[in-house]
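All of the numbers you see were taken from the coordinates with simple rules; none came from a lab. Computed from a predicted model, the values in this text were never measured in an experiment. Cβ atoms are built from the backbone, for glycine too; each structure is taken alone.
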Structure 1
Amino acid sequence: MLADVAPLVVLTALVVAAGTADRTGRAGAVALALLSVAWLLVNGPVEGLVLLRFTPDHGLTGADLAGLAGLALAAWRWRSTGL
């Protein structure tokens with residue numbers, strides 16, 4: 001049951017972290033990066049179509065794009081936020 005709920009919980013937290021990234025500074029950037037990695041690890045049940053195939057068993061899916069976008073936003077927020 002936890003495996004069924006994990007993608008929903010992680011994606012919801014990822015969207016909230018991305019939506020508040022402009023107000024949470026570097027701590028928010030770290031949280032967003034961690035949630036993005038977590039999303040890439042748990043999104044298996046909701047992956048969908050393969051957009052880009054690297055090997056016969058591995059590729060980039062539509063669901064992976066949320067994690068990659070989150071990592072890019074986290075990196076941008078980290079760099080644009082001073083100490």
Structure 2
Amino acid sequence: MTESRVRQQITESEARSDAAQAQLEDRLHERLTLSERGTEESLSRLRRDLDAHGETQRRLFAEVLRARATITDAMEHDARSPSLEL
């Protein structure tokens with residue numbers, strides 16, 4: 001085999017190797033992008049769930065405050081009302 005033929009084979013081999021490397025890098029980048037997108041979607045769902053949970057907690061707390069106020073009003077009303085003795 002001549003020296004020029006060997007050089008040509010080396011060049012062709014390097015070109016195939018570079019192409020394969022580029023293809024692998026493209027696939028890796030694509031997978032990372034999909035993974036990042038999936039992670040972002042998961043985080044977005046978690047944020048929505050936490051927001052919904054927080055809203056539920058705020059509603060429940062407001063209900064507790066209203067119930068306490070109702071009880072306090074009833075107790076004050078009972079304290080002001082003359083007692084009914086039978």
Check: Which of 1, 2 yields 0.10 for FRET efficiency 1/(1 + (r/R0)^6) of positions 12 and 52 (r between Cβ atoms, R0 = 41 Å, to 0.05), as computed?
Finding: 2
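Work out FRET efficiency 1/(1 + (r/R0)^6) of positions 20 and 36 (r between Cβ atoms, R0 = 25 Å, to 0.05) for each of structures 1, 2, then name the structure with the largest result. If you can, show how the numbers build up before the last one.
Details: 1: 0.95; 2: 0.55.
Looking at the calculated values, the largest one is 1.
Quick check on the output: 14.9 is mean count of other Cβ atoms within 10 Å over residues 4-11, derived from one of 1, 2. Which one produced it? Show your work: numbers first, answer last.
Working: 1: 14.9; 2: 10.0.
Structure 1 accounts for this read-out.
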Next item on the list: Out of 1, 2, choose the structure whose coordinates give Kirkwood radius over Cα pairs in Å equal to 20.4 when calculated.
Entry: 2
Check: Here helix-only ellipticity at 222 nm (-39500 (n - 2.57) for each DSSP H run of 4 or more, over all residues; to 500) was calculated and came to -34500; which of the structures 1, 2 was it taken from?
Finding: 2
